[in-house]
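Quick heads-up: structures coming right below.
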Structure I
Amino acid sequence: MSIEGSCFCGAVTYTIEGKLKDARSCHCSMCRKAFSAQASAYALVDSGEFKWLTGETLLSNYESTNGAGLQFCSKCGSTLCGTYQGKVHGVTLGCVDGDPDVTLKRHIFVGSKASWEIIPDGVTQYDKWPADEDG
């Protein structure tokens, strides 16, 4: 099964020859700033299954001091993926074309969510990183 994605203007496209994993929503202050929203919705991918199809030269990168970063289209500004130490490790669900066939299973960093955001009852929430991940 192949999953494809693209930016808002369509100049940057990618394909994933595999499945998306561990879809989540991050509510930390950095994600709110990076995505201009109450949270970011993304899923993890195996970097070896991810491939840019078009527009790779249009990508801009932002990397934080811990090696985590984002890649986004320099034309339209769409954030397409998350990186760690230069490799794609996750894709933003809003840029996946079609049904990504995932369900958000967890909401992370809800301890620092925006004061105006209301997260529905019954969803798994973590104040910070889940215990099963490196933070």
Structure II
Amino acid sequence: MSRKTTIVICIAVVLLISLWLITNPPGRFGKCGFAFTTYNSVPRIVTDMQIRCDGKFRKVEKTHDLGYSEIEWLLMPPPEVLILSTGWSAKVVPAENIRETIPCEVHLLPTGKAIEEFNRLKREGRRVAIHLHSTC
């Protein structure tokens, strides 16, 4: 391979990585759709997840029932805002008293809007946590 070809390939790789990081920024959600979520620049397929306000991430079991025990991990340290995503077509059903048991502002949103709200609040510097349901 010639030196010129090597330089062109290196420039192309740097541009592709830069484009990926611009559209899928670290610490936020990027390209997302039904059963496909990019968070912290990493694509994840058919994965429900939780992200605490301190940035800790974990995969969680898929369920349509959402009670306090499923979100308790998100509350330490306490967030200012907790976003509960209900799926792309809002099939997740939170417990009736869920807002009463959580000591912070709670946003119950379909997944697309939950992702937008999470990114907006992170850009504002708010302490936000999210339970994200990637399907339904």
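No lab work stands behind these numbers, since they all come straight from the coordinates. The shown structure was predicted, so the numbers you read here are calculated from the model rather than taken from an experiment. Cβ atoms are built from the backbone, for glycine too; each structure is taken alone.
Please state which of the structures I, II yields -1500 when helix-only ellipticity at 222 nm (-39500 (n - 2.57) for each DSSP H run of 4 or more, over all residues; to 500) is computed from it.
Numbers: I: -1500; II: -9000.
Considering all the candidates, the number was obtained from I.
Who wins on distance in nm of label points 7 Å out along Cα→Cβ at positions 7 and 63 among I, II, i.e. which is largest?
The maximum falls on structure II.
Taking mean count of other Cβ atoms within 10 Å over residues 15-22 from the coordinates of each of I, II, which one would give 15.6?
Corresponding structure: I.
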